[in-house]
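Novice: Below: a set of structures, written as C-alpha cells.
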Structure 1
Amino acid sequence: MRLRASLPRLPLYCVVGALLALPALAPPAIQEAGAQPADADSTLQLEQYLEMEDVYDPRLSPDGDQVVYVRSWIDPMHDTRKSAVWIMGADGSRDRHLVEGSSPRWSPSGDRLAFLACGTPGGDRSALQECGEDAERQIWVRIMEGDGAGSVTQVTRLTEGASDIAWSPDGERVAFNRFVEDEDSYRVELPERPEGAEWTEAPRVVDRLDYRQDGAGFTREGHDHVFTVSAGGGTPRQVTHGPYDHGDPRWSPDGSTIYVDGLRTEDAAYEIRESEVYAVDVDTREVTALTDRNGPDGSPAPGPDGEWIAYTGADSTGQTYQTSNLYVMRPDGSGVRELAADFDRSPGGLTWAPDGSGVYFTAENEGTEDLYYAGLNGDFRRVTEGQHVLGTTDINDDGTAVGVMETPKRPGDVVTFDVSQPDPEYLTAVNEDVLSGVRLGDVEEIWYESVDGFRVQGWIVKPPDFDPSEQYPLILHIHGGPHAMYDVGFSFRYQHFASEGYVTLYTNPRGSTGYGTEFGNAINHAYPGRDYDDLMVGVDSLIDRGYIDADNMLATGCSGGGVLSSWIVTQTDRFAAAVVRCPVTNWLSFVGTTDSPYWYYNFRDFPWEDPTEHLERSPLMQVGQVETPTLLMTGVNDLRTPMPQTEEFYQALKLRKVPTKMIRMKDEWHGTGSNPSNFMRTQLHILKWFESYMTGDMKERMQE
C-alpha cells in the first residue's frame with residue numbers, strides 16, 4: 001500500500017549505483033494475487049524489509065516483443081536504495097538485468113534505449129560511473145540491436161542532473177529537463193581579496209517564497225527548463241527560457257514542436273496554482289502559451305496525428321483541494337473541449353488511443369487506481385476494475401498495455417493486458433522469494449457513516465492468526481497530505497504490525513483524494529476538524545465488533561497524520577499512547593518556517609491579520625488538555641514540517657510533565673523512514689512506545 005498524495009514534493013535525488021552482474025533468470029512462478037502457499041509457516045519479520053524489492057516504469061518496445069522496467073532494491077551496506085533497468089520478453093520470459101539506471105525510454109524504432117544514470121561531467125563516456133558527491137543524473141543510450149549492440153554511451157555531461165527524457169519522433173534527439181540557475185542580479189562587489197586569502201563563502205540571496213528546498217536548507221535561484229541533445233551526444237541546446245518552470249516535454253508527431261507545462265515560480269509552492277500549457281518551436285525556441293486561465297493547466301499529450309492535444313486543468317477556486325479535469329484542444333490552443341465532464345476524479349498518465357479516438361488515463365477512486373478511457377465522441381468507460389492499485393505506464397499500437405499492479409497481499413509487480421479485454425497478467429514476481437512461506441494478515445475493507453452524513457472508507461489489517469473472540473491492541477494509522485489517499489496496495493508496515501499481534505486501522509477521512517471535490521474540500525478552512533470525528537467514528541466501529549481492547553489503543557501518523565495525531569491527544573485521553581511523527585503543532589510559526597506555504601490557504605486570514613483560526617487549530621494551544629503519553633519523531637532535515645514544530649510540542653509536554661520523548665531522526669527529510677534503517681527504527685519505536693504504556697495483561701501478552 002502506498003499513500004497517493006497531491007502535496008508538492010521535495011526534490012528527488014539520484015540513488016542509482018553499481019549492480020553486481022546477475023544471470024539471466026527463468027520466468028518466475030507466479031501466484032494468484034492475494035494467495036498464500038498452503039505450507040506458510042512463518043510470519044513477516046522486520047529484517048525481511050531489507051530483502052523487499054520494488055518495480056516501476058515498465059515500457060513496451062515499439063514492436064511489442066520486449067518490456068523494460070526498473071527494479072529497485074535496498075543496499076543494506078549503504079542504507080539506501082539502488083536501481084537498475086531490467087528487460088524481458090512481453091510474455092515475461094528471459095527476465096534479466098540490462099543496465100544500471102532508471103527512466104528507460106525506447107527510441108521510436110526500438111534500436112536504442114535512453115535512460116538516466118549517474119555520471120560526472122568529466123567521466124568516461126563509455127562506462128557508467130558510481131554515484132558520488134559530484135555525480136549527476138546523465139542521459140545514457142544503449143544500443144539494443146545491430147552493430148554495437150550492448151554498448152553504452154554517456155550522451156550528456158551536465159553539471160545539473162537531467163530528468164523527464166523524451167525521444168524525438170525521428171530518433172535523432174532527446175528532450176529533457178534540467179535546472180538552470182539564474183544570474184544573480186542582486187550582488188555586491190567586495191574589495192579585492194589578498195592573494196591566497198580564505199574568505200567566508202558568499203551569502204545566498206533569496207528572492208522566492210518557496211526557497212527551503214536543498215540540502216543546505218535553501219534552493220538556488222533558478223528554474224527548470226527544457227533542453228534537447230543529439231542522441232549520439234553533443235552540446236545540449238536550451239529551448240525554453242524565462243521566469244517560469246517548464247517541464248515534462250512532449251514532442252509533436254512531426255518533431256517541430258515540444259509541448260510543456262509552465263509553472264509560474266511565485267506560485268510554485270501552492271497546490272492551487274497558476275500554470276499553463278506552452279508550445280515551443282524547436283528551431284526558433286519561440287514559446288507560445290496555449291492556455292490562459294486562473295488555475296492549473298498541464299500534462300500536455302499530443303495525439304498521434306497532431307490534430308489534438310490532451311491536457312488536464314481546472315479553474316482555481318481558492319480552496320485547498322479540487323479535482324482536475326480532462327481537456328483537448330487544437331495545437332494552436334483553440335477548440336477547447338472537456339472530456340469526461342461528469343467524472344469527479346483527477347486524471348493522470350494521459351495516453352492517446354493509437355487511432356486518436358480518445359485518451360486513456362489513470363485515476364484514483366475509493367482506495368483503488370485503475371485505467372479509464374474518454375473518447376472524443378463522448379464515450380467514457382472504466383477499462384480495468386478490481387481491488388488493486390494499477391498504474392498503467394505504456395500502451396502500444398495494438399492496444400497492449402503494461403503497468404505495475406499491487407494488491408493487499410502482493411507488492412507491486414509488472415503486469416500486461418489488452419485494453420479491449422482487460423485481464424491483467426503478471427509478468428514478474430520480484431518478492432516471491434521473500435514472501436513465500438510467510439503468513440500475512442487479512443485486510444478487510446469497511447465503510448461507515450460519520451458525522452454530517454459523510455461515508456468514510458477504511459481498512460482493517462488483522463494478525464495472521466486472528467481470532468474474533470480474542471482481544472487485540474489497535475494501531476490507528478493516519479495518512480498525511482491531508483489531501484491524499486490510502487489505498488488497497490500492499491503495506492509492509494501494517495503487515496509487520498500484524499505479525500507482531502496488532503490490529504491496524506487506516507482510513508480516508510474527509511479531505512482525502514479519490515472521493516471527489518466535495519469530500520476532498522470538506523476540510524477547507526477547517527483543518528483539523530471534522531476529519532478527527534471521522535477517525536474516532538472509525539475506531540468506535542471497530543470497538544463495537546468486540547475484538548479491540550479499548551484500553552490499549554495507539555494513534556500515529558506523519559505530516560498530515562502528525563497534525564491529526566497531535567490533535568487527537570488534545571481532544572481525548574482514550575488512547576493509551578500516541579506516536580506523533582513530523583507534525584504541525586503551531587500554525588502561526590509554521591507559516592514562516594515551512595517550505596510549502598500554500599497552507600496559508602487553510603485559513604481565511606494571515607496570522608498577522610487575524611490569528612484566531614491559527615490559534616484555534618494549533619494542537620500546541622490546547623496542550624493543557626493532554627494526558628496521553630506522546631512520543632515525537634521528526635527528521636532533522638525536515639523542511640515541510642520543520643523540527644521546531646516538534647520541539648515546541650515536546651517542550652510544552654515536558655513542562656506539563658506528560659510522559660514524552662523526542663526522537664530527532666538523522667539523515668531524514670520529510671518523513672521518518674525514507675532510509676531503510678530509519679524505516680525499521682520507526683517501526684520499532686512505535687511498538688516500543690506502545691508496549692511501554694499498555695495496561696492490564698495486554699502488555700505481558702504482547703511481550704511474550
Structure 2
Amino acid sequence: MTTLYNKIDLLPGVGEKRAAHYHKMGIDTAWDLLNHMPRTYLDFTQTVCIADAPIGEPCAIYGEVVEKLPEQRIRGGLTLYKVVLCDDEQALVLTFFNTPYTYRSMQVGQRYYVYGKVTGGMLRKEMSSPQVQADDGRAVLLLPIYPQTTGLTSAMMRTNVRSALQLLEDSMETLPPWVMEQYDLMTLCEAMRQIHFPKSQADMQRARRRLAFEELLKYQVGTTMLRARMQVKTAYAMQPNVSLDDFIAALPFALTGAQQRAIADIEKDLCGAVPMNRLLQGDVGSGKTVVAAAAIVYAVRNGCQSVLMAPTEILAQQHFHTLTAFLQSIGIQPVLLNGSLTAKEKRQIRSQIADGSAMVIVGTHAVIQKDTVFARLGLVITDEQHRFGVAQRRALAEKGGHPHKLVMSATPIPRTLALILYGDLDITVLDEAPKGRLPIRTYAVTGRKREDAYGFLRQHLDAGEQAYIVCAMIEESEQMELVQAAEQYAKELQTGAFAAYRVGLLHGRMKPQEKERIMRQMKAHEIDVLVCTTVVEVGVDVPNATIILIENAERFGMAQLHQLRGRVGRGTQQSHCILVTDSTNEESKDRLRELCRTTNGFEIAEADLKRRGPGDFFGSAQHGMPPMMQAALCNDMPLVKETQAAAGQLLEQDPDLRSSDCAALRLAILEMFAKNGENGLN
C-alpha cells in the first residue's frame with residue numbers, strides 16, 4: 001500500500017524518470033510533495049469582460065464557445081487550433097499550438113474559464129495557449145502553480161499532488177486540540193487540501209495561516225528547548241583576569257563604543273559556567289572581525305583554541321589575512337584550513353590542531369570534517385551565519401566539551417525576525433560605523449547613462465582609486481552563460497572604455513587559487529577595475545576601492561545590493577555606488593530609490609522584509625529553516641507574536657512535550673531538528 005512516507009516513485013503517476021526530477025528538488029516522498037507549496041495561483045475567480053481585458057496583461061475571462069475554426073498547418077510542422085469564445089458583448093479568439101487534445105475537448109455551447117495574456121486591439125482580441133477550465137462543476141478556480149525544475153510542469157505536479165492528498169488521514173493532526181481551538185486553526189489535513197486546491201481565496205489564506213502557524217510554532221518551541229538543553233556546564237569557563245590592553249593598543253584604529261560593549265558582553269559570557277551562545281550582528285563595515293579577534297585573544301590567553309568558519313574560500317582567506325594582521329604583533333599566529341590545500345598541507349595543519357600547537361584556526365567546511373580533531377576547542381565562531389544555519393554550527397560545536405559559540409552576520413535583520421531565526425542565541429548589535437567612514441553615495445541610472453558612469457569611474461581611477469563592476473547573477477542553470485557574459489564584458493572594457501587601465505575578472509567558476517590570486521592583485525592595486533559576479537558580495541575588503549557599478553541592478557534583492565555596496569566605503573575616502581537598470585517595473589524602481597535614500601542596513605532590511613519576505617530577504621533558503629516558515633513570516637508579524645505566545649503556553653504547561661496531546665508535535669519538532677547533532681533535540 002502506498003503511504004505518504006513511501007518513496008515518491010511509488011505514488012501513482014510517478015515513475016523513475018519523474019521521481020528523479022523530484023529528487024533534484026528534495027522531494028523524496030508523497031509527504032515531501034504535499035509540503036512543496038504553490039508559489040502562486042492562477043485566479044479564475046476574478047474574471048473581466050472581453051471588452052475590458054487589458055492588452056498585454058494576463059487575465060481570466062468567462063464565456064461560451066461559439067465556433068471551432070478548422071485546423072491550420074503552418075511551416076515548421078506546427079498546427080494551429082482556433083476556438084472562438086464569446087461573452088455577452090465581444091468575441092475572443094483562442095489559439096492553441098500543436099495541442100489537439102484541448103481543442104477537441106472544447107465543445108460549442110459549453111462555457112469555459114480561460115486564463116492568459118490578451119493580444120490584439122479593440123476590434124479583435126486573441127489569447128494564445130491559455131489555461132482552460134470547463135464550467136462543469138469540477139473547475140479549479142484557484143489553480144496552483146508550483147516551483148519546478150526541468151522535466152516537471154505544474155500540470156504534472158497537480159496530478160501527483162491530487163494522488164498524494166488521497167493518502168491523508170484525519171489522525172495526522174500535529175497540534176494539541178486547545179491550540180487549534182484557541183487560535184481558530186483548521187485541521188492539518190484540511191489545510192493541506194485547501195493550500196493546494198483552495199475553494200476560495202479565504203480558504204487558501206486560512207490554510208496558509210494554519211500551516212505557517214505550525215511551522216513557526218515548531219521552530220520557536222524547538223529553539224527554546226535547545227536553549228534550555230544548552231544550559232549545561234562548559235568545560236571552558238574562562239578566567240576574568242585576562243587583559244586585552246596590548247591587543248587594543250596595537251590596533252591601527254580606535255574601537256567604537258558599540259565594539260567595546262560587544263567585547264564586554266563576550267568577555268562576560270566566556271567567563272560564565274554555561275557556554276556562550278551569541279549572535280554578533282552588524283551592518284557592512286561595522287567592524288565585527290575585530291570584535292571576533294578580541295574574543296579569540298581572550299580565549300587563547302585562557303589556554304583555549306578558537307576556530308572561525310566562513311562559508312566561502314574567499315571569505316576564509318580574507319579573515320585569515322585580517323586576523324593575522326591583528327594578532328601577529330601580540331605573538332599569535334592563525335592557521336588556514338580549507339579545501340584548496342594539498343593533502344600533505346591539510347595533514348600538517350590538522351596535526352598542529354590536534355596537538356594544540358595551532359591555537360587559532362580559520363577555515364571553510366573543512367574545519368567540521370571528522371578528521372579535524374581539536375586539542376582544546378573553547379571558542380567556535382561562524383561568519384555569515386544565515387549561510388550555515390542551526391545544523392552546521394552545531395556540527396562544529398560537537399568538536400568537544402560544550403565550547404562557547406559566537407555567530408556573526410553582516411545581513412541586517414529586523415529585531416523581531418532575528419528573535420525568531422536565532423531564538424537559541426543572545427543578540428549583540430554593532431550599530432555604529434567606524435570613525436572616519438563616510439556614507440556611500442548611491443545613484444540609480446539607466447543604460448543610456450552608462451558612458452557617463454564610465455567617465456565618472458575613469459576620473460576616480462586617474463586619482464589612484466579602484467572600482468568594481470558587477471554583472472548580475474542569473475538562474476543557476478545559466479551560470480556558464482553568466483561566466484561567458486562576464487568574460488565578454490571584461491574583454492570589451494579592456495579594449496574599449498577602460499583600455500588605459502588594468503581590468504581584472506573574478507567569477508564563481510574559477511578555482512580557489514585563481515580567485516585568491518585575483519583578490520591579492522586587487523588588494524595590491526595591480527588591478528584598477530575588477531569585473532565580477534556576486535562572488536564579492538561578502539568579506540572582500542579593499543579600502544582603496546571607492547566605486548562599485550552594478551549592472552542590471554533590478555535582478556538583485558535589496559539586501560544583496562546593500563551587501564554589494566558594502567564592498568566600497570571601507571576606507572576614509574568618499575565612495576559611490578552606481579545602480580544601472582533599464583527596468584520599467586515600478587516595484588524594481590521603488591527598491592532602487594530606497595537604496596539611494598539610505599545606507600542604513602536595518603532600514604533596508606525592514607523595507608525588504610515587508611516587500612518580499614525572508615526567503616528573498618536572505619537571497620537563498622536558510623539552512624535549517626523550513627520553507628513554510630519563510631512564507632509565514634512574509635508581512636505577518638502578528639502571526640509571529642501569536643506563535644510566540646502559544647510556544648510560551650505550551651512549554652509552561654509541558655516543558656518536555658511529554659503529554660499525549662503534545663506527542664505528535666514533539667515528534668514533528670524532533671524531525672525538524674534531527675540533523676543538529678548531539679547538541680540537537682534527540
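Novice: Which structure, out of 1, 2, was helix-only ellipticity at 222 nm (-39500 (n - 2.57) for each DSSP H run of 4 or more, over all residues; to 500) derived from, given a value of -3500?
Specialist: The correct label is 1.
Novice: Another question about this same structure. Looking at Rg/Rh (Cα atoms, Kirkwood Rh), point out which structure of 1, 2 has the largest value.
Specialist: 2
Novice: Which structure, out of 1, 2, was mean count of other Cβ atoms within 10 Å over residues 294-301 calculated from, if the result is 24.0?
Specialist: Structure 2 accounts for this read-out.
Values quoted throughout were computed directly from the atomic coordinates according to the rules given, and no laboratory measurement underlies them. In this text, all values refer to a predicted model and were calculated from it rather than measured experimentally. Cβ atoms are built from the backbone, for glycine too; each structure is taken alone.
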